[in-house]
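Peer 1: Multiple structures follow.
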Structure P
């Protein structure tokens with residue numbers, strides 16, 4: 001499963017692909033949600049772009065999107081302040 005529901009939101013398991021042509025959710029593959037980001041993987045640019053992309057997609061403040069684990073890796077655990085139904089509906 002690519003997400004875990006928590007009382008205050010969801011944790012999503014993400015594989016980030018950098019240097020993409022556009023920011024987008026690519027696909028769900030087993031235990032991960034693949035997200036393509038246009039930013040390069042240097043000086044935190046990809047992380048900033050990922051947080052910005054997810055905040056816009058889920059209509060939440062950037063400060064509410066948290067990279068819980070994987071700050072310097074392509075595999076990340078991210079907290080979003082939404083419920084599982086909202087997550088599935090937006091990601092479809």
Structure Q
């Protein structure tokens with residue numbers, strides 16, 4: 001079973017194992033996406049929430065952040081549903 005925890009430290013668990021999410025920006029990105037579950041969010045909204053005023057290169061950082069999150073969440077593949085979907 002997969003669970004995500006957002007109260008206290010943001011964590012992702014599969015069965016009894018905690019997944020390594022990466023650095024603080026990765027964790028912040030996942031937290032924002034989890035809190036925006038079942039809603040489409042624009043790239044600008046994600047960038048504002050995660051990187052704020054640091055707009056220089058933000059689109060590339062977002063792209064790389066999503067790529068890294070997909071890799072971190074790869075152990076969840078096959079457990080039903082899509083984790084991150086780019087539209």
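Peer 1: Here helix-only ellipticity at 222 nm (-39500 (n - 2.57) for each DSSP H run of 4 or more, over all residues; to 500) has been calculated and equals -13000, so which of P, Q was it run on?
Peer 2: Q
Peer 1: For the read-out FRET efficiency 1/(1 + (r/R0)^6) of positions 15 and 63 (r between Cβ atoms, R0 = 25 Å, to 0.05), a value of 0.25 was computed from one structure; give its label from P, Q.
Peer 2: Q
Peer 1: Identify the structure, out of P, Q, from whose coordinates relative contact order in percent (Cα under 8 Å, 6 or more apart) was calculated to give 30.
Peer 2: P
Peer 1: Next question, about the same structure. Can you tell which of P, Q yields -0.36 when log10 I(q)/I(0) by the Debye sum over Cα atoms at q = 0.13 Å⁻¹ is derived from it?
Peer 2: The correct label is P.
Peer 1: Using the calculated result 0.95 for FRET efficiency 1/(1 + (r/R0)^6) of positions 7 and 39 (r between Cβ atoms, R0 = 35 Å, to 0.05), pick out the matching structure from P, Q.
Peer 2: Clearly, the read-out refers to Q.
Read-outs throughout are calculated quantities, based only on the coordinates presented, and are distinct from any laboratory measurement. Keep in mind the model is a prediction, meaning the values are calculated, not measured. Cβ atoms are built from the backbone, for glycine too; each structure is taken alone.
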